[in-house]
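Coordinate-derived values only; no laboratory data. Note that the structure is a prediction, hence the values are computed from the model and not measured. Cβ atoms are built from the backbone, for glycine too; each structure is taken alone.
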Structure 1
Amino acid sequence: MWNLAHSRSRFYVDCMRPEENFWKTLFTEADKLHLVSDAKYAEFLSWKPRQSNCPELEQVAKRLTDLAPIEWRATMKNIFVARAFKGDVNAEASSFRSAGIIELNYGLTTAAMIYSSLFCQFYDSIWTTAKEVDFTNENLDDITQMILDEISRSAVEPILVAEQSTRTWAKERNVYVIHPLLAELPSRRKDEDYHKLVTATEMFVVAHEFCHHLIGHTADYFRHAPKVKTMVGEWLTRIDAEDTLSGLNKSQIAEVESDVGAFLLLSGAFSNNISLPRIYSAVCGSMLALVSLAHVNDTWTSTAEGSHPDFLVRYDLIARMIREVSMEIPLSKDGHPVGFLIQFRGFISAILQAWISNGKGEIQMPNFLDIFSWMIDLEAEFKEEHQLYNQD
């Protein structure tokens, strides 16, 4: 069985660092010693690692543990959740006898920050278009066209900047903001909203790695692993995933199982405590995590021999999960989880079009108005589907 002290010790031995706050390590490695010695950071940097080397990730681990069934919690509390700042922009679960570890590369957190900002800008463009453009007028006047042009620029230009930036990120294996548009928030968007998106993304990624441990992908120490694997399998059956799974190798199936497990954990389904806020958190966390990883690492597509399924496979299965857990939720003026998913579908479509159009044939750059119109059609189709579903 994993032991937290052993897990923590094993991580620090492997990275050859003293047991200290991640931010102190990062500032030291970045040669920012003036920050380490600054009195105003003393309390923050003196924070001592327990279940994580980072105070923010320790809170993420605690929140995920609280969402799990009570019989899983003691095991989860003995897994050390660490920020790492070297290696690929990804996350990893590993176990060594009595040590269980989850590592989240800091580059992935930075990517989550960037793509959360991009989504805020895209979402704001949807809101502005819906509020300020009169689509009942067949002949759009010059002022309306100017508004549309500006909205389109606000929505698409930051995505095009991100597409160009991926080349530098791939070359240097380090994700960072190299253009103001990658960090700019719309005036209507509060910092609190942005931070919730980043936290939700981190929670999905860490939940995914927890599930590697809990399902038994890393070791057989968790005695409830067969039950967790069965529960995940039942949900995969509910969303008719058999055909998809038949085309995947063993490693890819493990990734899909952990994706589904992470969604179930975040939404409260594992503990039979699903709630609307938790579903929304699971939607935005899963979508932002998958699109960030795919765009930064250029894994929109993959080979049959790869260790991870491609983005489209992972996205499709999570989209099915979102529908499965939320179709009985009534429609309201405040929205619906599937409506939230449709907003992400538009966002992802714009990123994919930017990627494909970047010197890859005759595909044109993304057009916001086309994407917006497509999203309206998707929304209308869903409302009709939802009505039929709830009549049965």
Structure 2
Amino acid sequence: MDNKWLSVILIYAYGLIGASALGMMGPLAADIGRTFNVTPSDIGVAIAGQLLPLAFGGLLMGWLSDRIGPRPLLIIGILAMGVASLANSWLGSFELLRITLLVEGIALVALNTAGQGLLMMFTSGKRQVQALTLWSTVMPVGYAVGLLLVSPYAGTESWREAFLCHAVISAVLFLAFPFIPRIRIVSNGKSLSHVVRNKRVVRFGISLSLSALAGVGSSAVGAVYLNQVHGLAMGLAAQSMAVASFCGVVGSILTGVLLTRGWSSTHVASFILSCAILGGITFYWPGGIIPLAIVGAILLQLSVGGFIALVFSLLPGALSNPGQSGSAAGLVGQITGIGATISAPLFFAALETGSWYYFLAITVVAWVFSYAVLPVRSQGMRVVAKT
């Protein structure tokens, strides 16, 4: 493995530790509620605070990355993430927890924006396609890492130790920063305004935002839902959702294979939509058996991973020149963050009602509209990896 691939993997690891912070919260919701005597709705609002920077910070982080470079922003992001997790491991106030979750959200935006921008800058050709396909799996795999990280501690009095482990991993990655490539491309100052006026880029963001609403919400309440509805132990439920989240990687890889082998974006998007709806029905149907529910969770995460890969692969074709890549990634990320921010309070509110069909309705409506908004269906665009 050459040095460039080692750098790609290290940047990917930075992204994983950022996304894992989101995956940790779902299984710990009951423990946090018991410790601080708060309701599921309160916890949902706190998680929304963790996701809030995704909805508003993408463009700002893109601008900051242009000003100071993606490498320093990546290092600042991992440092902030580690400090916030360390604080979570000892704090004794729910209000302080809400603040640290907000800090984690800001750090996550920094890691996502800088990581993707840096990969675009120092890779090209086939390697760039491979690197960005790998990066498209950051969120589902990061969720899975977070779920695995908390599974030994969920449902116990030592739940804070999960945050300590997260802080230690962040510290190790921070110390590895000398291996991050030193590269910076100066912006011409016009890419941001051009991208904001690009209707196709905006539609890509809206489409991905709707799929994120369904995907993040299902991941956030998944372990709790399996525990309450199917009686699965919380630790085992968290592990099951982690396995399902890892399957998002399979969805990303499958999408990349289908696109490079000539499938049109219409056919790929239709396939993803079918898997998402089938997965929602099998996962949220309370009369089903546990193995079938887990299969449903896997289908949902396959759809999430596949859709992220689809959008990431097609987004460059919507740009008038490659110099707009960073701004486009920031705008799509910011719009996507709106759906992700809404998802936690929406799904936890549905959990409080005890009515499973609310989950299914949200999932189906979000995915159908995501498919309808996708801007490339009529063009039948294809992606070809150039060497």
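Rg and Dmax of the Cα atoms in Å, for residues 237-340 alone computed as 14.1, 45: which structure among 1, 2? Answer by label: 1.
For the read-out distance in nm of label points 7 Å out along Cα→Cβ at positions 277 and 349, a value of 2.6 was computed from one structure; give its label from 1, 2. Source structure for this number: 2.
Suppose you compute volume of the Cα convex hull per residue in Å³, for residues 149-332 alone for every structure in 1, 2: which one lands on 159? Walk me through the numbers before you get to the answer.
On the way: 1: 159; 2: 148.
Derived from 1, not from the others.
Each of 1, 2 could give relative contact order in percent (Cα under 8 Å, 6 or more apart), but the derived value 16 comes from 1. For distance in nm of label points 7 Å out along Cα→Cβ at positions 181 and 293, the highest value in the series 1, 2 is held by structure 2. When distance in nm of label points 7 Å out along Cα→Cβ at positions 29 and 53 is computed for each of 1, 2, the one that comes out at 0.7 is 1. Quick check on the output: -1.00, -1.17 is log10 I(q)/I(0) by the Debye sum over Cα atoms at q = 0.13, 0.14 Å⁻¹, derived from one of 1, 2. Which one produced it? Of the options listed, only 2 reproduces it.
Looking across 1, 2, the calculation of helix-only ellipticity at 222 nm (-39500 (n - 2.57) for each DSSP H run of 4 or more, over all residues; to 500) that yields -27500 traces back to 2.
Can you tell which of 1, 2 yields 19.3, 50 when Rg and Dmax of the Cα atoms in Å, for residues 157-244 alone is derived from it? Considering all the candidates, the number was obtained from 1.
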